[in-house]
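Q: Please go over the structures that come below.
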Structure I
Amino acid sequence: MRILVVGAGATGGFFGALLARAGRDVTFLVRPVRAALLRERGLRVVGLGEQLELEPKLALAADLTAPFDLVLVTVKEAGLDGAIADLAPAVGPDTLILPVLNGIRHVDALVQRFGERAVLGGVAFVATTIDANGDIERLADLGSLIYGTRDGQPDPRLDEVHRTLSGAGFGAELSTDITTAMWSKWVFIASICAVTCLMRGTIGEVEAVPGGARFAEAVVAEAAAVAAAAGHPVPEASLADARAHVTQKGSPFASSLYRDLTGGMDVEVEQILGDLVARAAASGVPVPLLELVTMQLRVYRNRLRRTAPAAG
């Protein structure tokens with residue numbers, strides 16, 4: 001099975017590197033700047049007392065001339081439209097596209113371009129970042145993919161995908177209800193983002209102040225109410241896990257969006273929070289805390305764009 005990983009960043013680089021180490025046929029679709037760095041340093045996964053280094057098989061958009069069997073889409077919100085245009089030559093009549101972006105709305109964009117039959121649902125659980133050297137740094141012992149057909153119906157092509165992704169050094173789960181799994185992940189990540197970004201602190205720092213835990217639980221409740229209104233209520237075990245994570249005493253954990261925010265970088269506010277708030281409004285679900293953090297991050301993003309140096 002030929003696999004094209006779109007992006008070699010914190011998520012795509014991590015899963016693609018493990019797949020390549022396990023002997024799978026993996027090509028990374030990257031932009032020229034990232035390609036140059038990877039050719040110079042190799043693709044490295046570091047942290048947690050281990051280091052993986054390999055020479056990845058790379059492709060630029062102009063290099064794609066034939067379909068792949070599986071396309072793993074791992075870019076962030078801002079890069080999705082460009083990625084769709086770049087990966088189009090790699091999609092044939094039997095290609096399966098597995099996106100693992102946060103939220104839901106990216107599925108609509110992929111379906112519009114490639115059709116219902118091509119697009120799977122997917123969820124990634126990973127705690128990684130790109131360090132100052134351009135390497136992928138693991139921040140926690142976390143790494144798994146969940147995937148499935150969005151209508152829950154079997155697809156023979158997915159059997160081979162599951163065999164290929166299994167046994168590569170990360171969790172691989174074939175789900176019969178991937179849409180609920182996507183909503184559950186969305187509620188979790190949106191809650192972590194809202195708590196840490198609105199309060200400008202880690203989970204432990206928020207929990208440590210009076211009212212912090214109560215605030216965090218209220219954020220989870222708002223996000224869960226949106227999922228329930230959409231017809232995909234989060235299972236109680238997942239909700240309990242989300243509440244435990246956002247109220248854990250002393251936890252140094254913060255979302256990647258928070259790390260981007262405090263690092264002065266662009267943030268995925270629309271994909272993770274803006275779309276959730278919009279769906280809440282359409283369903284008549286009140287989400288004042290989620291609206292507040294979304295507005296705050298939009299102000300930040302607008303300021304960032306106004307002060308960014310002009311290209312060229």
Structure II
Amino acid sequence: MVSTVAVFLCAAFAVFSGAAAQTTYLPDSQNVYHLFTRQNPSVSQPMVLGFPTLIGSNFNPARRTVLIVHGWDSDAVSAFNTALVPAILSAADVNLIALDWSAGARTTDQNVLISHNVPLCANSAARFIVWLSQQTGATIDQYHIIGFEVGAHLSGIIGRYLDGQVPFITALAPTRHGFNSTNQFFPTDGGYTEAIHTDVYGSGVHEPVAMSDFYPNNGFFQPGCELVDWECSRDRAFLYFAESVASGGFTAARCEGDFDHDVILPINCDPEETLPMGGLTDKTGNFGFYSLPVNAQSPFSQG
């Protein structure tokens with residue numbers, strides 16, 4: 001299924017996102033929202049803000065909606081998308097929308113990306129959610145937003161534009177480059193927020209950013225990745241998440257004390273106080289930071 005998804009998305013990307021090379025990013029017209037459901041698991045129904053005739057016929061307002069958001073210099077055929085689309089649809093009967101914001105994500109100017117394109121995209125995506133809800137009768141409290149790398153922060157900002165009404169937002173390997181306490185993912189961006197940190201020695205945010213923050217292998221370079229290959233460690237965040245959706249596992253131990261990497265070593269974490277990492281079900285009421293061991297190859301969970 002993954003290869004089929006990738007082939008179709010490549011064609012859709014060429015049709016709908018050909019303006020990505022333009023210097024001006026216009027998210028209302030350039031963002032494309034690819035709808036996948038169990039009725040169309042490998043061929044998306046592309047949607048664009050303000051065009052009701054393009055609303056996917058398989059969108060069901062009675063179902064939960066999962067919005068996934070790729071990262072920097074990426075597009076609709078990213079490994080993040082092709083890993084999560086089949087995993088989520090195999091686990092749950094949802095409306096799965098893959099946001100293609102490649103027209104804004106592909107800039108090489110990091111200042112433009114972070115100070116201009118990310119907030120523009122988040123504002124537009126929030127308005128898309130409101131518009132789609134108005135058109136279909138869906139409600140914001142049915143949403144789960146999942147973002148990767150720069151898209152992790154973007155997902156939080158979408159939630160912020162929606163006044164924290166999204167019940168569940170997941171940040172996968174949120175990047176630290178250019179983001180700070182004023183423009184990054186916040187714990188209060190959704191009703192419940194969760195982050196998975198896998199590359200804090202590479203490009204990832206070191207500190208907790210969510211209500212529950214998980215640090216596989218203490219957030220350092222991940223087993224099975226070369227020490228200098230931070231991209232491998234970064235990408236493990238969405239691979240772990242996909243596995244958590246498909247088969248569960250990933251039991252993490254809660255760590256004590258004020259945050260410091262010294263306190264998320266296993267000796268400072270309580271194996272009797274645990275929380276599962278990832279998945280599609282929020283864990284409202286839980287707070288803190290957690291550590292867990294992982295395997296070097298799939299299956300990554302140790303239970």
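Bear in mind these aren't lab numbers, they're just calculated from the coordinates by the rules spelled out. Here the structure is a predicted model, which is why all the values come from computation and not from measurement. Cβ atoms are built from the backbone, for glycine too; each structure is taken alone.
Q: Which one of I, II has helix-only ellipticity at 222 nm (-39500 (n - 2.57) for each DSSP H run of 4 or more, over all residues; to 500), as calculated from the coordinates, equal to -8500?
A: Values: I: -14000; II: -8500.
Of the structures listed, the value fits II.
Q: When FRET efficiency 1/(1 + (r/R0)^6) of positions 91 and 243 (r between Cβ atoms, R0 = 25 Å, to 0.05) is calculated for each of the structures I, II, which structure yields the highest value? Write down the numbers at each step before the final one.
A: Working: I: 0.05; II: 1.00.
The maximum falls on structure II.
Q: Assuming 0.70 is FRET efficiency 1/(1 + (r/R0)^6) of positions 155 and 283 (r between Cβ atoms, R0 = 35 Å, to 0.05) as calculated from a single structure, say which of I, II it is. Present the calculation step by step, with values, prior to reporting the outcome.
A: Values: I: 0.70; II: 1.00.
Label of the source structure: I.
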